[in-house]
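Next up: some structures, all given as structure tokens.
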Structure 1
Amino acid sequence: MKDKILQELLDAEETRQRDGLELIPSENYVSKDVLTALGSIFTNKYSEGYPGKRYYGGQENTDKVEALAIERAKELFGADHANVQPHSGAPANIAVYQAWLNPGDTILAMRLDHGGHLTHGAPVTSSAKLYRFVRYGLSDVETGEIDYEEMRKVALREKPKLIIAGFSGYPRSLDYQKFVDIGNEVGAVLMADMAHIAGLIAGKALPNPLDFGFHIMTTTTHKTLRGPRGGLILSKGIVSNPLKAPEKTIENLPTLIDREVFPGMQGGPHMNNILAKAVAFEEALRPEFKEYAKQVLKNSKQLASDLISEGFKLVTGGTDNHLIMIDMPSSFGIDGREAQEIFDKIGLTANCNSIPDDKLPPFRPSGLRLGTPAITTRGLKEKDMQKIADWMKRSIESRNSLEDLEKIREEVVEFSKKFPLPSDN
């Protein structure tokens with residue numbers, strides 16, 4: 001790179017990633033092939049429309065790339081239809097809302113303070129201004145059990161047109177069959193926002209909501225899927241002409257979604273990103289990806305157990321997925337922001353996060369969120385989780401000693417260098 005300032009920053013970020021451990025559950029490392037696709041000449045091409053139905057010329061290669069990405073996504077998740085154009089997970093969710101709902105319609109989603117995502121109706125988002133959100137939540141914060149009976153009562157009372165199963169900060173499993181039963185009882189469309197666990201679903205380590213009767217599944221393509229930063233919408237139903245407005249029926253959901261992604265929300269798709277998605281989907285179809293998904297869960301459960309042994313109090317007492325939430329005030333009398341900053345100093349990257357019924361503000365919440373997708377990609381196994389738990393405990397106890405923190409940092413760097421980034425291979 002001729003720009004020396006930016007090259008230095010690029011090198012510094014590569015060093016940061018290589019010399020530390022990424023514990024944010026929504027982050028991962030991509031392969032060299034994904035990076036190559038992102039930096040490819042497809043960056044140059046405008047491709048408004050869909051394969052075979054573009055508005056610009058010169059589409060003989062883009063059509064093949066997008067069609068391949070679509071077919072691979074459908075195979076990976078057992079869907080009738082896939083839209084690979086959303087730029088990220090939030091636009092994917094909003095496209096579904098706008099495809100099926102009218103302004104003022106009701107959506108039933110998880111309480112934000114119990115683990116729901118911003119796009120599930122946070123007051124600061126545009127979706128909250130357009131639609132009416134009602135909530136379900138946990139019946140027992142200690143175990144993480146969702147109150148499905150209360151969810152059913154809310155659904156019967158409020159008659160939502162859309163019910164969302166999904167989360168960004170929930171370490172337990174969802175009972176998809178109960179969602180389907182409630183949705184069918186009130187005549188709601190069922191949407192699963194699986195941004196966090198899509199790779200674990202693709203790798204057959206966790207159940208697939210589409211197998212239970214969900215109509216739509218949205219996801220990001222990074223996180224556990226290990227692809228480029230982007231979005232994906234999967235659905236069941238009949239695929240018709242996306243350039244012709246169909247009736248609003250469940251069977252027509254794929255076409256309604258296509259029309260809302262383009263031209264409803266987005267202009268030209270990012271073809272270099274779609275090429276990278278196609279690469280990642282093929283990688284996720286390989287047998288070794290199933291082993292990866294299983295190992296993510298093994299590492300997560302082991303790390304949770306080791307953290308508990310070191311005195312950390314975990315939200316819901318453990319985890320069923322890739323994600324762990326720590327109640328920092330109850331563990332060591334500090335908030336999640338302070339813990340995040342301490343761990344940054346030693347090369348462990350996590351993120352502060354609100355916990356259920358949090359008494360602290362969102363910017364300085366009680367919780368710390370961490371997970372195992374990225375470290376599993378690096379090759380860490382169950383035996384390595386104790387080191388991480390030990391470093392976390394020691395750094396908190398030594399938080400007022402820069403010398404002690406530097407010693408721990410040196411240990412983390414030495415250890416991390418044993419596990420190359422996928423792009424090194």
Structure 2
Amino acid sequence: MSFFLELGRLVFQYIPLGFLASVAVDPVTAAFLWLAVAMVWFQARRQAQTEQRLWGVVKNPPLSRTLTSMVYGAAGGLLGSLVLSYVGVPFSETSGDFMYLWVMALALSLLHPRFICFSYAAGLLGISTLLFGWPGIGVAQVTALVAVLHLVEAAMIRLDGGTSASPILVGRPGGEVVGGFSLQRFWPVPLTLLLATAHGVTGGQTIATPDWWPLIRVPGPLGLDPNAILALVPVVAAVGYTDVAVAEDVPAKVRRSSGHLALYAVTLLGLSLLADRSLAAAWAAVLFAPLGHEWVIWSEARREQFAPAHWQPAGRGLRVLDVLPGTPAAAVGLASGHVLLAVDGQPVDSRDELHEALRTSPSYCVLEFQTSPSRHLVRRLPAGVRDEGEMGLVLVPEPDEQPMWQMNTQGAVARWLAQAMARLRGRPFTS
């Protein structure tokens with residue numbers, strides 16, 4: 001127990017203050033940190049531009065999203081560092097495994113943005129190492145790192161994955177148009193890794209380690225060196241979450257997604273511990289890393305495509321999908337799931353009836369809406385509002401509306417392969 005307390009104390013000391021000190025003197029670590037932050041910023045800005053174009057209002061300001069992502073990322077980095085340290089996932093100082101992961105992930109992201117996930121890079125690098133001996137990564141170490149990063153991602157999805165949901169009208173297979181929410185989050189994750197080295201450490205703190213630790217063996221010749229030590233070193237990772245919530249509300253969606261991802265992470269971590277001792281387990285780990293991740297994405301996508309939509313049109317009135325901040329609808333207390341029943345006593349069961357009621361209203365109008373089956377509210381709306389856009393309402397779509405985003409029954413890998421084959425054959429491709 002004293003070993004875990006001492007090791008935990010060192011990790012807590014290192015993040016965030018020790019990590020920031022390392023960033024100040026190490027240009028490589030600093031470059032990766034700013035790259036991860038820039039990725040967060042550009043993703044947040046792109047979503048804000050989409051919200052402005054679709055709804056005329058920015059629901060999720062990029063600056064606040066970036067700052068909260070950095071805070072949650074630091075907390076996730078602390079969690080990941082503790083797990084990696086307690087399990088004992090040592091990397092060799094000469095291996096360059098983490099650099100290989102980053103370079104491969106960035107290259108794969110040129111094919112599709114979500115391929116920046118380390119699970120795909122780890123799978124390809126691991127398969128190449130097992131088949132050809134190049135680039136010679138530590139399969140157990142790399143897949144264990146991917147597992148811990150996804151465990152961190154599962155925790156952050158649960159805590160922060162639904163905080164920046166944007167309303168969207170989604171086209172499903174078969175032509176159905178439904179309302180839902182786009183979920184996009186990205187977090188820079190500062191981590192400490194265990195680096196096996198034969199060089200002495202000056203000015204640092206040392207602790208005695210038990211014989212059974214680390215659970216994954218020290219790689220290479222250093223594993224046989226009685227003078228080898230394990231040092232905490234800083235690295236920067238990045239994890240992201242992109243999904244849609246159509247078949248259930250946002251809180252239920254993030255619970256489901258985080259649970260499936262945590263199951264994937266724990267399974268991969270178990271395979272990684274066995275991969276250090278078995279070639280069959282090493283193959284299982286490098287194949288499960290990308291394929292298990294694809295299964296998580298595919299199973300979630302299938303549910304959103306074919307399960308009954310959560311936000312259904314109301315039998316009477318107009319159901320609200322979302323309310324934009326700082327708008328008249330928000331001021332009167334309308335919220336997602338409420339049903340707008342009448343304007344100045346006129347029932348509104350379609351958008352045309354709502355527009356007509358607003359157009360003929362006097363200087364102000366009175367809204368009647370339902371917040372629950374047993375609770376109705378009446379509120380006065382300010383003057384000059386002539387449609388649901390000016391009100392700040394996003395309504396559950398009617399059957400003849402056009403979608404803003406189209407679901408596809410193929411996964412990203414299948415779509416990319418189909419696109420590549422179409423280009424080779426000189427044929428056009430439509431997703």
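Each reported figure results from applying straightforward, stated rules to the coordinates on display, with no laboratory input. Predicted model only: the values in this text are computed from it and were never measured. Cβ atoms are built from the backbone, for glycine too; each structure is taken alone.
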Problem - Among 1, 2, which structure scores highest (criterion: Rg/Rh (Cα atoms, Kirkwood Rh)) - result: 2
Practice task
Rank structures 1, 2 by distance in nm of label points 7 Å out along Cα→Cβ at positions 185 and 265 and report only the one at the top, that is, the highest.
Solution key: 1
Fill in the blank from the handout: Working back from -16000 (helix-only ellipticity at 222 nm (-39500 (n - 2.57) for each DSSP H run of 4 or more, over all residues; to 500), computed), options 1, 2, answer is structure 2
Exercise for the section: Work out Rg/Rh (Cα atoms, Kirkwood Rh), for residues 169-256 alone for each of structures 1, 2, then name the structure with the largest result. Expected result: 2
Exercise for the section: Using FRET efficiency 1/(1 + (r/R0)^6) of positions 89 and 385 (r between Cβ atoms, R0 = 25 Å, to 0.05), single out the structure from 1, 2 with the greatest value. Expected result: 1
Completion exercise
Structures 1, 2 compared on relative contact order in percent (Cα under 8 Å, 6 or more apart): the greatest is 1
Exercise for the section: Compute distance in nm of label points 7 Å out along Cα→Cβ at positions 9 and 233 for each of 1, 2 and report the one that scores greatest. Expected result: 1
